[in-house]
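Alright, structures below, take your time with them.
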Structure P
Amino acid sequence: MDSGLYETIFVRKSVRRYKSTPLSDGLLQDIVEHTRRLEPMLKGIKVEFKLVPGKMIKNLLPVKAPHYFAIFSENKEGYLTNAGFLIQQLDLYLSANGIGSCWLGIAKPAKVLEAASGFKFVIALAFGMPLHSLHRQSKLEFKRKPLEAITNIQGMADLLEAVRFAPSASNSQPWYFTESEGYIHAFCVRPGMIKAIFYAGLNKIDLGIAICHFSIAARHFGKIIEFSDNEKGRANPPPGYYYNVSFKLRDV
């Protein structure tokens, strides 16, 4: 995973207005090639990135971009969190290279796209040259929970601060991290009945985004993370959360 994306975490923002001019064919090809180098959180889940025109994406939000990725995945346990982990690497890569992007949580692809893929549609990503500023000028522009609202872990502020700045649907930050016996445990909020209709899947994607930020920060500070299932973590979720995955830090 590219540790050079670490600095981008603290300036990145969702871009919702774009120049109509498309990117060059060469640049688009470079971006498509980069999607093949993204590192998964969970190995063994096939994921497909389809570069598609806007007419193939039905989007209820007022976002019109020159380019879109529609992301599809095998429907396996953890596929949504894995997709979030993957796509956020692309989102940060685009931002680091002067290209704006925006997650489209309620967009849907044309039926022919999903039929052609054979996998389950996960989410879409709009991208292109931003009409206005690409990056935030200050961390104060972020609307995020304080660190103590997303974790009780002590001594990892440098890593967890990157997690705090992760984007999420409606800025809900539906994650919580704990630590025991050298393992870090990642939990996702348990939504109420009504919110579950809209956010259950998005929350899992959001958690993958947060874990991606943790992984990038770990690499920046000379560590990598190794994922596993952990019985103690699974058995001890914080109130209102459910277990997702655990991981350990080790030196590169």
Structure Q
Amino acid sequence: MNRHHAAWIERLARFGYAAKGVVYATVGIISAKAAFFSGSPEGSRDALSAIAAQPFGQFLLALVAIGLFGYVLWRFVQAFKDPEYGNATEAKDIVRRVGYVMSGLAYMSLAFTALKIIARGQDSSSGNSAQTWTAKLMSQPFGQWLVGTVGALAIGLGVYYFYRAFSNRFRKKLKFHQMRDETQNLVIGIARFGLSARGVVYFLIGGFLIQAARNFDPSKVETSEGVLQQLSQRPLILLIVALGLISYGLYLGIQSRYRRIYVD
């Protein structure tokens, strides 16, 4: 890859982290308002609609969509070139690459949703797609086991987020030498709180999936939006998770500036 292309991929990756941070911070702000004023917390797709509803919202949402596509491009570069780990091919490296692809596909879907909102003025999706896909999966041979396995993987992902929060892994990926000492401590606190909040959400999603598998009931499945709505019955816990998601959004914004990004 020539230097010009590498520079553009890095710019798009940083823009992508910033756009992703805007989405999570918006979800956290909406959820915090719900905790204070008994409203309804919303997920990432509803956060896009909330952004579109602001002054100059269509323009802002277009920037978010571009950023998300930049993040998708970066995820695919990570998956297929593995620049951070030297193109390693051990089993754990293959799992990591598959995770990059899945993440890229998920945020590609979110970016296309943003484009739909811009084009139509609203998100045309309806129903709980997670419940629909769970029902289809359960209809397959060993469907309950498959759903339960996905739930266990979600819980495992939650554990991984906690591991990231309280290990030094995230610190190795940031340019701490460019920060003041007091800024470093603040960044570490924001990162740990935000990553822990993500871990809690994945724990709960996994729990709902396992419950759905045990009861053979797809209606038990919840996305991150559904998890936040369940937490609305416990406003204090919802507020803590909401502040954690805002922190995660800030952490992504910090990554957009200070993350070590290897493209070649």
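Every number here is computed from the coordinates shown, using simple stated rules; none is lab data. This is a predicted model, so every value here is computed, not measured. Cβ atoms are built from the backbone, for glycine too; each structure is taken alone.
For the structures shown (P, Q), distance in nm of label points 7 Å out along Cα→Cβ at positions 32 and 184 is largest in P.
Which structure, out of P, Q, was Rg and Dmax of the Cα atoms in Å derived from, given a value of 17.5, 52? It must be structure P, since only it matches.
Looking across P, Q, the calculation of FRET efficiency 1/(1 + (r/R0)^6) of positions 112 and 232 (r between Cβ atoms, R0 = 30 Å, to 0.05) that yields 0.60 traces back to Q. One of P, Q was used to compute Kirkwood radius over Cα pairs in Å, for residues 48-143 alone, and the answer was 15.5. Which one was it? That value comes from structure Q. Could you tell me which structure in P, Q was used to calculate distance in nm of label points 7 Å out along Cα→Cβ at positions 56 and 72 as 0.9? The correct label is P.
Taking -10000 as the value of helix-only ellipticity at 222 nm (-39500 (n - 2.57) for each DSSP H run of 4 or more, over all residues; to 500) derived from one of the structures shown (P, Q), identify that structure. Checking each candidate, the match is P.
Assuming 22.0 is mean count of other Cβ atoms within 10 Å over residues 192-199 as calculated from a single structure, say which of P, Q it is. Of the structures listed, the value fits Q.
Structures P, Q were compared on relative contact order in percent (Cα under 8 Å, 6 or more apart), and the highest value belongs to Q.
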